[in-house]
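Chemist: Multiple structures follow.
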Structure P
Amino acid sequence: MLASEQIIYQSPDPRNVYCYSPALLQTPTGRLIATCDLGGPGVKNLPGKKSAKGDDPAGNQGKIFISDDNANTWQHVADFPMLHARPFVAGDRIYLLGHSGPMGICVSEDDGNTWSDTTALDHNHDWHQAPCAYDIQDNHIYICMEQRIPKHPWPGVAPVVMRGNLDDDLTQRENWTFSNPLVYDDLLNINQPIGTPLFVEGEVSANRWYGNAGWLETHIVRINDPRHILHDPTGNTVHLWMRLASGLTNLGAIAQCRTMDDGSLKTELVTTPGNSKLAYVSLPGGQMKFHLHFDPLTQTWWHLSSQTTDSMVKPELMSDDRYGMPDNERHRLQLHYSTNLFDWQYAGLVAAGQTPLHSRHYAHMIGSGDDLLILSRSGDERAASAHNGNLLTFHRVSNFRDLIDDSVLQTPAYA
């Protein structure tokens, strides 16, 4: 299926400036907005705004691009001092939510042409995230950021669900409701009988290091199908679909967030009809950052993730162009679909790098008419590593609904 590919940004210094955190948005006017952030030691040499804190002492520089011709050409319009940012529409405003340690947000009131300065929403925690899916219902957005747990090995983050009314000024802290943080270690024993963690924490072999089991990069989804076991008929529940860092592949983690009678938000593990706790789910590529998109026309979920081919190799036998641990392959971007978020059907390969160094990963996806539009964190032979890529690539899956097997698709009757 390999989709079309277009480079929309290249690092000015591939060995020292890296392309991270892509996100896409289509505004009501049809304009496309693409965002990313640059990291690495070379950021200190770039002109323009930079974050005071980031994934490198030099900080990060966010970039905003717009396209008014269906992604044929792109124009750089602004920089911002945050990383891990996501744009979303609220009426006539476009917000960009991210962090630079403290959580921050900026806003555009002219369809993305100009942007405000960044306003801090929270100074009390060190924040983390990636551009993941959010949910909008009844004019409220439900979106997730993650608190870093002090002194905890990677990933060491606790998801926090946030709710805001789209009519309010969302640059103001008082217009957001925050849930309790969801801490993996408080809820689950890392030493699970499913084989997590696969490796002992610390250095596994020369230049190969394993952190700890945990969840991160949280998506917010809403299950509307009344036939679904996890459906909440009151509409007060959203679910958290998370990357699971465990050393194993094709596993994800889930939890839920409920709106309580007093309006507060409570995150917790899912309780099944059998009164068991559900936390781990089968998820293709769930070991890496993935992206979820719901298509209302076919009532299907689309899942974009990294495909692994060699996760059981001994770390000391891995080739030099492989990054990190065996579960960390980043050069094959795959697409699946599902009617229920649990049973995934393979749709095809979106992109594949020539070697493990040519990464195509950490992608973000939106629907636009009959097409899926994808923005990928990518690299070529100049990249510093598969993790620290030098490209931002745009991909189009045309007529994506044609990939659905009609014998699988059974559109439910929604209430």
Structure Q
Amino acid sequence: MTLRLTHLGLLLALSTVLTGIAGVTATYIVAKHEFRKLLDDDLETQSQLLSEMLESGTRDLPPDELGKVLNEVFDADDEDTLWVNVYNRQTGKLVSNLDHDMPIPDDDDDSLKLEFHDYTWEGTQREGKQFLVQILRRDDHLKNMREDVFEDIATPVLVAAGMNLALLGLFLAMVLRPVSRLSRQLETRSSDSLVALSVKTPTHEVAVLRDTINRLINNVNDVLSRERQFANDVAHELRTPLTTLKLELASAEPDTAALKFEVNRLTQLVSQMLTLARVEQGHMRQSFEAVDLQALCTQELNALSSSLEAAGMKAVSVLTPQTVSGDKVLLAVLLRNLLLNALHHAQSGTEIIVRLEREENRVRLSVADNGPGIDSARRAALNAGYHRMDSRSSGHGLGLAICRKIAEVHGASLTLKAREDGNQGLLVQVSFPT
């Protein structure tokens, strides 16, 4: 069973109301009991005082005078009217602040409950040697006082509960409503929709959630775009050698040299794809170690010296001792691909300059040539990672993509630029952190 946040919000509102009602009810019950006890104690205290006063020195007070005293002290017209009876057991006389002729009760119980003038009266009585004193209060007065007490208790609690509900409604509007809209947008969109979510909210946490999901959507969109570009690159690379193999095998006398060349080209392509897959797995950082880039550059330049000489190109190196943390095999692939790109895409007579230097807290590896270069629009597209360099007869277009992936694994950046000295050609820079 799952609950929506709006349902939880309604449950919270209901619990707030029920808690307020339960608090008022419990407080009223306790207050009612304490209030009744307080009034009963008050009646007992007054009856005791009056009884002691009569027993101690006013027993010879004439009934008329005693009646005046009772009428003055206990006002019969007051809203909190008390009914006071004083019975003289010796003379049988009754003095009361309310006119009646009820006889002395036979009940010796201290608690009283009498019916008089269509009202029920409750109170207490105290019996002395000569006088029996009764003090009672009307039930409707007690009921009115209870209602006043309940109103005094309930009003602030209900006001506070109303304020809590208003704040809760504001909370639901600010938090749960945007979250619900966010959930509905995610539920109703198709699986291939990568449009950013548009939910306005003043709440920081919901805004962070929305922005995080949008970043995830953008990242997925970028990955899918790169995957589509990769599929296009692979198809482009495989098409030429496979076509050549098909034509040669269909001829009466296949050119074995051409077949061997295309097979080697396919082998190199598959090797590059395996390298790219290895980098994409993201497990390379576990094997990182200190790599001497100066020695690595010298090694790769020596390995390609014969190929450069055969192509009529010259390599110039300006290297300073620099060390970075990384995978030596992958860094060798990166440098080799940069040199092969210059070899395959530049013209004969091109000078390739390899430079290794430190700038502030970065180690910069750059490969430059004085070939035809690439226009600024194309460089921007290549730097964005959505375009490829066209391959030539012995080259392949995955080299630059692999270089970029290797740079990312090492926390480095790869950028294509125009030569900084103003000469014609292309400059590829890889900047490593230290």
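Chemist: Hey, Rg and Dmax of the Cα atoms in Å, for residues 20-147 alone derived from one of P, Q reads 14.1, 45; which structure?
Modeler: P
Chemist: 14 is what came out when relative contact order in percent (Cα under 8 Å, 6 or more apart) was calculated for one structure; which of P, Q is it?
Modeler: Working: P: 14; Q: 10.
It was calculated from structure P.
Chemist: One of P, Q was used to compute Rg/Rh (Cα atoms, Kirkwood Rh), and the answer was 0.93. Which one was it? List each step's numbers first, then the result.
Modeler: Working: P: 0.93; Q: 1.58.
Here the read-out was taken from P.
Chemist: If distance in nm of label points 7 Å out along Cα→Cβ at positions 92 and 212 comes out at 4.9 when worked out from the coordinates, which of P, Q was used? Let's see the in-between values first.
Modeler: Details: P: 4.9; Q: 9.5.
Structure of origin is P.
Chemist: Given 0 as the derived value for helix-only ellipticity at 222 nm (-39500 (n - 2.57) for each DSSP H run of 4 or more, over all residues; to 500), which of the supplied structures P, Q does it correspond to?
Modeler: Numbers: P: 0; Q: -19000.
Value 0 for helix-only ellipticity at 222 nm (-39500 (n - 2.57) for each DSSP H run of 4 or more, over all residues; to 500) corresponds to P out of P, Q.
All of the numbers you see were taken from the coordinates with simple rules; none came from a lab. The model shown is predicted, which means the values in this text are computed figures rather than measured ones. Cβ atoms are built from the backbone, for glycine too; each structure is taken alone.
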